[in-house]
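Any read-out appearing in this document is the output of simple, stated calculations on the displayed coordinates, not a laboratory observation. Nothing here was measured: the structure is a model prediction, and the numbers come from that model. Cβ atoms are built from the backbone, for glycine too; each structure is taken alone.
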Structure I
Amino acid sequence: MGRALNAVSLPRNVMSNAAGFVVSAAIAFAMAPFLIRTLGHARYGAWAVIGELTGYYGLLDLGMRGAVTILGARYLAQSRNDRVRELISSAFWFLGTIATVGFTVMLVVVFGVWRPAESSSISPHEFLPALIIMAFLVAAGLPLDVFAGILNSARRMDIPNALELAGRVVSALGIWLVVLIGGGLVGMSAVLMVVKLAVWLACGYLALRVVEGISLRPAWASKERLRELASFGSKTAVINCARIVTDRTDLIIVGLLFGVRWVVFYSIARLLIEYTISMIGSLTLAFTAHFAHLHAGDRQEELCRLLSAGTRICACLSLAAVAILLSFGGPFIGLWVGPEFITGPWTMRTDVVLVLLLIGFTPRLAQSLAWQLILASQKIGGLTTAIVAESIVKLGLLLLIRSAYGLAGVAITSVVPMLVTSLLVIPRQVLRVSGLTPAQYLRCFERPAIVGVVVLTVGILLTLVWPPTSWAVLVLDVALTGMVAILGLVALGLTADERRRIWELWRAVSMKFA
């Protein structure tokens, strides 16, 4: 286990996260237009709705999967391997029981209670089996995701990342073949189930090999560990439930208000947002276990340095990515999935929805590292209250606006409460946990703001000089803007010492593989 906890684990985890993001983005770029054209708007919308519905199933973990990572990191930092073993066994068997009960109830509801209406565009005979397969997959993931959690605790996020990356490639190829031969939602779901189960089992095997002394024997399950998991997990579960309302109900609301055909128009904008979040997450998620180790060891000065440097770099990447999406999001959507997504009434256009969502998500993206620190500190009471209030405000706005402003109105109901949380609540929480002063925290965003403004200015100028009406021009415009973003990140986002250390790390990696 000593090798798992060495100093090089942070850049290794960041690089593995980044590789996973790049592969996922490439797969989405290739698969989304293919599936839309092959399945049609209605069936693709139904596939998106299945993803939304099964996402609710994940709430049954009661926040325990995230708690395994945080608590496991604390015990590993304290060399309490006996408690790590108890933690894993307790979480695995409790979540396995919850998953079994939840899936059974779901089957009773589907076969005994629910009577879906027939539709000319999507038949219940295709929709329901796909929904059941995906629900089973999510249920299986409740206990099996514990293995990835303990590897993350040991700061070996690169292992589940590598397995997940391979799984995404295989599942994308499988879905492509299934759709080509005329298969539908059921075949796509079956491919995902087989590949994901293989990934989880491989992750479990490697976790047992890497992290010393862990065991799934029921005898190691402990009431005390279960209480710890429940205490921290219950708060994160409330946050997850509220996040479902604020972030994950939009597609269902769009389907109910405007019809399933319009789900795809909204989902394309949200897909771009989600991949931007994943890109930033490829950096920030690697910090969670490190923050937990530093917090458990009462190494406050080192924690503040890591938070300040990480926030500055994360904010630079976030604001540059947002600037590029604001500049080229509309032309990209038009070339990617079709001009009908960026024409027509402004309230029903995908590019307008994208801009509105970017307004709400930008402060959250820039402070992504703050979220990880708050979770790692386990001081999440105030954050929980704020997220619940955010979800209540969103529901109130939905009841007020309804369908008056189309897809844009649905986006606005998410953006307004999100801005309040990100601009007022998160800074206050992170200052309390880290000990930074308001001025010190604000200075983390000075250089990123300059980078964001410069990148946005360059992007807008390029769209005016060379309108991106073809893929060749779009790629050229984005490449030039991206070069400006990289230069800004290197010159302003990094200090001289950070540039030197990154260069030394790059040389070490290059020599290793030379």
Structure II
Amino acid sequence: MLAPGDPAWDDLWRLELSGALPAGITSTRSVSRGEAAAWIANAERDPRADPASLERLKRAFARELRREGTPISVRETRPAILLRGENAGASARDAGVLDGARSELRLGPTAGVQGHAGDGGREKLGDSTRVGIYGVYLISDRAALQGEIFVGHIPEGRSIGDPLINHTDILYFSEDAGATFATRELRMRFARARHHWGAGPGGSGSLLLDQRAQPIDHFEWNLDLPAGIRFVSWTGVLNAYEKRGIAAHRLDVPLGRNLRVALSEGVRYQGGFGDPLYVLGLLPYTLVQRLDEQDTRLVTLRKPQRNNVLADAEIVWRPRPGGIVYGEMLVDDLPAATGHNPARIGARIGISAMPRVAGAPLEVDLEGTKVGRYVYAVAYDGGCECDWIHQGDAIGSPDGPDQEALRLRAVRSLGCDHRIEIELLYANRGAGRLGEAWVERAGNAGGTRRALEVSPPVERDRRLTAVWRWAPRDNFFLETSTGAAVVRNAANRATGDGYRSSLDGAIRAGWRL
């Protein structure tokens, strides 16, 4: 599968923006490398495709494109160990999501490093600093296994296991492991992995499922319906011992090549992984709760079965090649019929354009986000603990609730190997905290208007960041960034002494053989 945070999504988005791919096709990031290769093969025949993005993608997907029958001159870097079996006699296009027509085992080392300097010159290594081994086993044209085990710094690692080095948080760990089975229309996967449902550039956020949330153990199935409609359903557990269940489903509907709408639901419920109706994902989750309560013999046990449903709607419109408008609306548990209970809502709207400047495409993105104070948290009397939170982070917007932000971003490719990006951030973050639920008797701010206002003292963050990325091969990249910020009321502490400025820098590198 193509990981939601893979840099290839940036280039696939640019193909979508240019008009070489259907609008909104990259919003549901639940596809395999084989399916992405089919998109690239189609985009290559479109003269509007951004040449630099197309070349980077051809280099990254050389093996899959060649198996698709696309003639290309570049070749992928051979893995450290490559063992091939018998030909299964079907093409990757027929399989739809898998990466080849014969069995194949690929093993190799992987490494990543991230360093950061700032806050008065102090330096530290980031959480992505790691070394490990990855493996992909294509059992046939319809089944595959993949995974990665690494040694690296894990936040609070000593609380979950014995460290490899005393007095550190360095553990051996995994964030990605799974098994996939596919036919032409149906794909199923058991995995521990991340998700992302949301339109926008590769680094753009999402209100329901964001790629920066922690990995979740889950079962997922995707069904391609007529007219290009796609249905996705996944069910997982945030913790099996505590019986904290989670599920989401999404209907992705293209209305022509330049317009797409998607309707999604997410749910947090008390229970394990095996509830058939949550696994199936065909019924609205509120109805699933009612059916579970109907099956409960004791009335006193019905209230603890209450779930928390989040509804999400998204639209992507491309009025002309080189311009896209997208919007997303999230409602977290529809409010009760009272003027005091605030609506827990969030919204995201963006516009992207790709004019030609000095003979080359320049991507310009403007995105605004607003998330109300009590989003992602609920408080039911005697009911479940159903916050939309995993390992202390929001499963949706990584900045959590009680915040508003405006981002202006410009991206320019300097040939195939180099890319520069400049981003200007204007953000206000309120004193409300992730996990803070609205409870009327607790004296929380009532009414929708007050819940949508950023609560004081407000952290006001104004930031400019420049990023340079160099990727000369399909298995290596180097990225550096530098930034300047002015912040007032940092961490929501009212200082009253105006804005404070700071400079920082970071470096990231990744390698896989």
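Observations
- Structures I, II were shown, and distance in nm of label points 7 Å out along Cα→Cβ at positions 359 and 471 at 3.3 was computed from I.
- Here mean count of other Cβ atoms within 10 Å over residues 15-22 was derived from just one of the structures I, II, and that gives 23.2; the source is II.
- When mean count of other Cβ atoms within 10 Å over residues 463-470 is calculated for each of structures I, II, structure II comes out greatest.
- If you line up I, II by relative contact order in percent (Cα under 8 Å, 6 or more apart), the top spot, with the largest value, goes to I.
- helix-only ellipticity at 222 nm (-39500 (n - 2.57) for each DSSP H run of 4 or more, over all residues; to 500) derived as -27000 - corresponding label from I, II: I
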